[in-house]
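A.B. asks: What follows are several structures.
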Structure P
Amino acid sequence: MTNRLVTEIAGLKLRNPTMLAAGILGLSGASLREVIENGAGAVVTKSVGLKPREGYPNPAVVPVSCGLINAMGLPNPGVQDFVEEIREVKHFRVDVPIIVSIYGFSADEFAKVARIAEKAGADALELNVSCPHVKKTGSEIGQSPSLVAEAVEKVRAAVTKPVLLKLTPNVAEVAEIAKIGVKAGADAITAINTLRAMAINVETTKPVLANKIGGLSGPAMKPVAVRCVYEIYEAVDVPVIGCGGITTWKDAVEFMLAGATAVQIGTAISWKGLSVFNSVSRGIDAYLRREGFGSVKDIVGLSHRC
């Protein structure tokens, strides 16, 4: 890899613009280390809360022709038990940012989790206000401008590390929510989380997922995510991180042209494996060289200037 790929998000230096998305392989230090070894420029943990949570019963994931629908229910051991996983990754590799995804059932819970994660060594916090299938947290917060502002303000006051805000696409005007989050203190925006979705078994006539409703990820949501990044880039002056259906270097470049400083990869790991990080990075680098760009930063938001 070359220096062309180096980028920065709210003071965090990334060796390349690929990041592990929250929810995939992010629940243990060992799995996060493996992702780093396979080339990710940064990693985002699975979302953790103040207390342990079992999540929903199986089936919790269903493959569909255009991606995956999941209703995991935010299973996690609680932030106190997750501290050792954070420390393991920081001890292993200090030059690759570890971003801890957090959720809460109130703004105060968000702040408490953020403080614990920061003390354990998190380089940044990503606020999950966008999970589409857990009541009283996730998108129920992300769809409310006042609740988004309160959560960001509380976390911003509680920590010194960068605060990333992960938005839901299940709103009328995602750019307006982004503006509210930035005004409240968010240092970067992650766009987007999954789309509300479901699948029904025609033989049993019943919903496939135990929770009935889940979140759609994968290629089907990429055009929606690109549109959200494009609109948010025009609305705010902080970095935007693209997320949703990124499988190839072309997908990543499309997000960057729309305004993404970096991209998060999740569902693609299911069928491409961890090699996807290196393959996407190599493809971006080859594109930059071929088109005569000196840095990945040169193409961020380029579609807005054409």
Structure Q
Amino acid sequence: MDTGETIGFLGIGIMGFPMARRLAEAGHRVTAWNRDRAKAERLAPHGVRIAETAVEAARGATTLVVMLSSGPVCEEVLVAGGVLDALAPGAWVIVMSSIPVAVAEGLAAEAEARGLGFLDAPVSGGERGAIAGTLTIMAGGREAVFDAAAAVLSVFGRATRIGPAGTGSLAKLVNQMLVGSTIAAVAEGLLLAERGGADPARVREALIGGFADSAILRQHGERMIERNWVPGGRATVQLKDTSTALAQAQALGLELPLITLVDGLYADLVAHGDGDLDHAALIREMRRRNGLAVD
């Protein structure tokens, strides 16, 4: 099926690869770019054209999906790099990276000054959700743009418009605060079970279906028990998001003691060389703090 939609996709990492592949499988004409071209080349067997530059991927596209690593990178590539100027007139720009609220608002202004539609639409659900097309998408932007982009967003999962540009990024910060804090709580609970002489796997099994159940307990608790640190979401990314959430809170005059503690734990995890591991590896930092073997 050829839907006639021409999509540029920037950022082919853990999340971007399955997301771009799903677009191609849905019948869209996709051109992908990544700074490390080898990562983008994996999409070629799925009918995705590989671009040499970000501008080439964007040139003439009616939709641009962005999964770059950070706010500064998005600004560098989209604005300074000329990507916004290469898009087709009236195209939609959908930034699905986790970026600061102020950056999302600034990118929206840059896009609209060029006559482009804009959504900041970060996601939650990790690599599993990206593969399955079950991501939770938190979108900020004009309602008309959200409605127009609904078919593209539906390829990735369930989208909710939060409000104007920037509110999607704000919702993602809330999401990452809850994820990071819950990972820390699960890690502490399983460590207590282990040191108290209970089998952490049996404790996790007993809690599933109860009031303490969560996707974090199910997925990341299992990772902790199995010592599976293959990243679905890297610890460095979790630290970036919790630090961004703290900066936003400080700008609003809020004191958030819990996420301050969690941010410090992730900072120590990264400082000890575990930044490229899955964020469930936070239990390794808990073990270090208690003088226990880390494996």
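Readers should treat all values here as calculations from the given coordinates under stated rules, not as data from a laboratory. Predicted model, so just to flag it, every value in this text is computed and none were measured. Cβ atoms are built from the backbone, for glycine too; each structure is taken alone.
A.B. asks: With helix-only ellipticity at 222 nm (-39500 (n - 2.57) for each DSSP H run of 4 or more, over all residues; to 500) derived from the coordinates and found to be -13500, which of P, Q does the value describe?
C.D. replies: Attributed to the structure labelled Q.
A.B. asks: Identify which of structures P, Q gives the largest calculated value of FRET efficiency 1/(1 + (r/R0)^6) of positions 22 and 254 (r between Cβ atoms, R0 = 35 Å, to 0.05).
C.D. replies: Once FRET efficiency 1/(1 + (r/R0)^6) of positions 22 and 254 (r between Cβ atoms, R0 = 35 Å, to 0.05) is tallied for P, Q, the winner is P.
A.B. asks: Moving to a separate point now. When distance in nm of label points 7 Å out along Cα→Cβ at positions 94 and 198 is calculated for each of the structures P, Q, which structure yields the highest value?
C.D. replies: Between P, Q, the highest calculated value is found for P.
A.B. asks: Here FRET efficiency 1/(1 + (r/R0)^6) of positions 30 and 246 (r between Cβ atoms, R0 = 25 Å, to 0.05) has been calculated and equals 0.55, so which of P, Q was it run on?
C.D. replies: The structure behind it is P.
A.B. asks: 4.8 is what came out when distance in nm of label points 7 Å out along Cα→Cβ at positions 150 and 278 was calculated for one structure; which of P, Q is it?
C.D. replies: Matching structure: P.
A.B. asks: Related question: For distance in nm of label points 7 Å out along Cα→Cβ at positions 38 and 134, the calculated result is 3.2, so let me know which of P, Q that is.
C.D. replies: Checking each candidate, the match is Q.
A.B. asks: Quick check on the output: 26, 23, 20 is semi-axes √(5λ) of the Cα gyration tensor in Å, derived from one of P, Q. Which one produced it?
C.D. replies: Label of the originating structure: P.
A.B. asks: Work out the source of 19 here, i.e. which of P, Q gives that when relative contact order in percent (Cα under 8 Å, 6 or more apart) is computed.
C.D. replies: P
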